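**Student:** Structures are listed in the sections that come next.
Each reported figure results from applying straightforward, stated rules to the coordinates on display, with no laboratory input. Just so we're clear, the structure is a prediction, and the values are computed from it rather than from any experiment. Cβ atoms are built from the backbone, for glycine too; each structure is taken alone.
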Structure 1
Amino acid sequence: MFTNLPPVTKALLIANGLVFLLEMVVGAPALSIFMLWPLQAGGEVFSSGIGFMPWQLLTYGFLHDPTNFAHLLFNMLALLMFGAPLEYTWGNRRFLAYYLVCVAGAGLCQLVVTTWMASQGAPVGPTLGASGGVFGLLLAYGMLFPNQRVMLLIPPIPMKARTLVIIYGAIELLLGFTGLQPGVAHFAHLGGMLFGWLLINYWRGKPPFSRSGSRVRRF
């Protein structure tokens, strides 16, 4: 099955896997400069000597905690499940552009949240993981194939893709505002979905990007 995957989805899977192996060999701290760090007032940096750099808005999405293989596994399963059909539908370039926009958009939302937390004196650290991009793919799958039935792993319940998107979005919103699951970047997940929704509506010429009198590709 892996040999039949579209090229961008395959490349993303390989890249995340290789970076994970690199983290296991050299240790995650050696790659800290590629994690997403909050902004600090006055341009200060954290005790690690590292602060926010622009490239982190993309590079953090290829890093995972080397002690938490399950995080990588579930992200890559979701990338495989939702990414391949989206790439076959959109084509390589549009799919890659969409995924990277979701990763960067999720990073921007997380940057706002963690920077605010740091300004309040709360202990914050770097963000890493492909979940923001994956949640963007989930949103896109639900918009393009709303009636396609999908099966959850935990619990194994079949449901329509549109229903799955609504449930996951509601859960992330609840957990983000209540703090019931600390240590997880819930607002980054929501940010990936938000920027994915904005980009799809831009491509479709729908609000808030309506383009009257222009031909818009529908999908």
Structure 2
Amino acid sequence: MPTRTVERALTLLVEVATNDGLGLVELARRVNLSPATASRLLRTLEATEFVRREEDGAYHGASRLIQVAARFMSSVPLYRLAEPHLAALRDEVGESAYLGVAGPQDTVLYARLAESDKSIRHRGWLGKTVPLKGTAIGTALQDRCGESGYVTASHTLEDGVTAIAATVHWPDGSVAAAVSVVGPTFRISDAQVHTIGKLVASRAQALSRELGTPDTPMEGA
């Protein structure tokens, strides 16, 4: 298969995986292909069970894509080690907790989620990308949390939503990921931002330690 064809097929696969439920015309538009070309490539991906097409024409990830993603996630220590910390954060603060990693073209990819069980909660960002610039998790992923060890932002991507994030480091000091708590602003007061921020920073530091990073003192510790 020509390299250009492989590139187009992979680009389409990424769009299906990260924007679940799009139709042919919208997928073709997003990857700058004609609907005829996109349809031909999607048929190949469907035949190999990487995507599936519903009766209404919407495309979704299929069994092979899910299998590859699950095996990759379980084999990466960062993702495996992050899960108990995200679950603990969710239980400690009652809000959804995410792990974000570098995504394509100056974005953050939400790679792991421990979802709040409250009836009004933040959900739906797992597998999505958000801009580095202007977001709490993007700022944390740029290692710009300052002396407090965490950064916060409200109403940036969604009205009524507050996010609090902290940086996770590799042993050489470079950025591995960011941990973030996201919830409705009405439930996160200014006083709670500081309390939650310290918890997020503590969990990010604990995850960094498990990755082999030496301890660094936190402000107020």
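**Student:** To which of 1, 2 does the computed value 0.85 (FRET efficiency 1/(1 + (r/R0)^6) of positions 107 and 147 (r between Cβ atoms, R0 = 35 Å, to 0.05)) belong?
**Tutor:** Considering all the candidates, the number was obtained from 2.
**Student:** Could I ask something else about it? By the measure distance in nm of label points 7 Å out along Cα→Cβ at positions 163 and 195, tell me the structure among 1, 2 with the highest figure.
**Tutor:** Sorting by distance in nm of label points 7 Å out along Cα→Cβ at positions 163 and 195 in descending order puts 1 first.
**Student:** Relative contact order in percent (Cα under 8 Å, 6 or more apart) was computed and gave 14; which structure, 1, 2, did it come from?
**Tutor:** Going through each structure in turn, the value belongs to 2.
**Student:** While we're here: Here Cα extents along the principal axes in Å has been calculated and equals 60, 38, 28, so which of 1, 2 was it run on?
**Tutor:** This figure was derived from 2.
**Student:** Hey, helix-only ellipticity at 222 nm (-39500 (n - 2.57) for each DSSP H run of 4 or more, over all residues; to 500) derived from one of 1, 2 reads -13500; which structure?
**Tutor:** 2
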